[in-house]
1. Ranked by FRET efficiency 1/(1 + (r/R0)^6) of positions 89 and 185 (r between Cβ atoms, R0 = 35 Å, to 0.05), which of P, Q sits at the highest value?
2. Ranked by mean count of other Cβ atoms within 10 Å over residues 25-32, which of P, Q sits at the highest value?
3. Between structures P, Q, where is mean count of other Cβ atoms within 10 Å over residues 65-72 highest?
4. Which of the displayed structures (P, Q) returns the greatest value of distance in nm of label points 7 Å out along Cα→Cβ at positions 9 and 161 on calculation?
5. Please compute distance in nm of label points 7 Å out along Cα→Cβ at positions 17 and 97 for structures P, Q and give me the label with the greatest value.
Structure P
Amino acid sequence: MEKLTVGILIFNGMQVLDFAGPFDVFATTRLKDKPALSDPSPFNVLLISEYPRPVYASGGMKVSPHHTINYSPPLDILIVPGGIGEREAHSNHVLLHFIRSQAKTVKTLASVCTGSIILGKAGLLNGRKATTHWMSIERMRKMLPEVEVVENVRYVEDGNVITSAGISSGIDMALRIVAIHHGEEIAQATAKELEYPYRQQ
């Protein structure tokens with residue numbers, strides 16, 4: 001089975017569920033009707049950071065990357081989380097350069113929560129519809145006037161770019177990515193395995 005490689009960018013101050021929710025969706029996905037735990041996922045999920053040292057997520061969770069941005073393997077999907085650390089990450093030119101370069105080649109570019117502001121600061125949402133955490137909707141509108149900010153939705157899909165609202169909505173977004181690449185039935189089966197409601201936008 002040829003796997004799709006998912007890169008999740010991690011940085012200090014990211015929200016735990018922003019990266020862990022999508023990670024578990026992709027790690028749980030199976031293509032068989034009645035999969036065994038030993039069956040492989042069709043996704044290879046990697047955590048990617050600016051530096052090789054661990055980062056600290058919300059609540060102090062210590063998370064180690066699989067790769068640094070300079071040694072990242074080719075990605076099919078890139079996901080950018082949010083959290084309080086977004087306020088520093090969105091002006092980190094090294095991270096923005098990495099995201100821009102990956103955006104040229106990935107099949108799907110996605111964000112969770114205020115990760116959409118990072119995508120916007122990278123210039124990747126101009127002229128697109130996008131969303132973010134409800135508490136940051138107005139901040140996003142002010143910071144990113146070239147973006148059509150949508151509220152009261154779980155996620156927004158515009159071409160190959162998907163932005164999701166706050167925190168748990170990253171799971172909905174990840175399930176949508178599963179559906180894009182492997183079909184609705186597989187996405188629904190994954191949601192059932194996670195005991196999570198399957199929502200279609």
Structure Q
Amino acid sequence: MDCSQNIVLENSRVRLRPLEATDFEALKLIAFDPEIWQFTITRADDVLSLAAYMAAAEQARQAGQRYPFVIIDRGSGRLAGSTSYYHIDPDNQKLSIGYTWLGAEFQRTGLNRAAKHLLLGYAFDQLGCERVELETDSRNHKSQTAMRRMGATEEGTLRSHRFGQDNYRRDTVIFSILRPEWHELRRTTFAEYNV
């Protein structure tokens with residue numbers, strides 16, 4: 001994946017475009033809610049941590065390790081959050097989708113599912129992936145439920161997998177979607193976004 005490309009993805013609900021430094025002001029209107037960051041590796045719920053989060057995302061993009069997007073709600077035209085491709089591994093035809101967060105008012109509205117539809121479609125259809133992974137903190141039951149509802153398969157838990165906030169070693173639950181599964185999910189679970 002060429003992380004220098006300007007990738008814009010859009011369906012009836014959501015538009016994804018690359019995260020830019022100029023998005024800071026719009027993102028701070030929704031990011032400064034500690035609840036959003038409860039189970040994440042890093043926080044972005046104040047000016048300094050949001051600036052650090054955005055700088056780290058841009059550095060990882062320049063290094064070809066991550067492709068961060070902003071999530072735009074097409075109904076209101078407002079920035080709703082962010083998501084990324086990461087662990088990009090073209091040799092093994094796989095990547096991960098994560099670093100996903102939405103402002104509280106955009107949660108449980110279908111916006112996340114619409115964004116995942118775009119990301120999965122691009123990963124399988126344009127990037128030639130055979131596998132897409134999603135991971136979450138084992139304590140984040142809401143995220144795990146959302147992953148199951150979108151048809152991802154729970155593969156297991158990596159114990160004491162990585163450091164989270166405050167040097168807490170989290171257990172990580174791994175989910176995946178494989179190319180043959182995506183073709184069926186596109187027709188069923190994500191049918192409303194197919195155009």
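1. Top value of FRET efficiency 1/(1 + (r/R0)^6) of positions 89 and 185 (r between Cβ atoms, R0 = 35 Å, to 0.05) goes to structure Q.
2. P
3. Q
4. Max of distance in nm of label points 7 Å out along Cα→Cβ at positions 9 and 161: Q.
5. P
Just so you know, all these numbers are worked out from the coordinates, no wet-lab data involved. Note that the structure is a prediction, hence the values are computed from the model and not measured. Cβ atoms are built from the backbone, for glycine too; each structure is taken alone.
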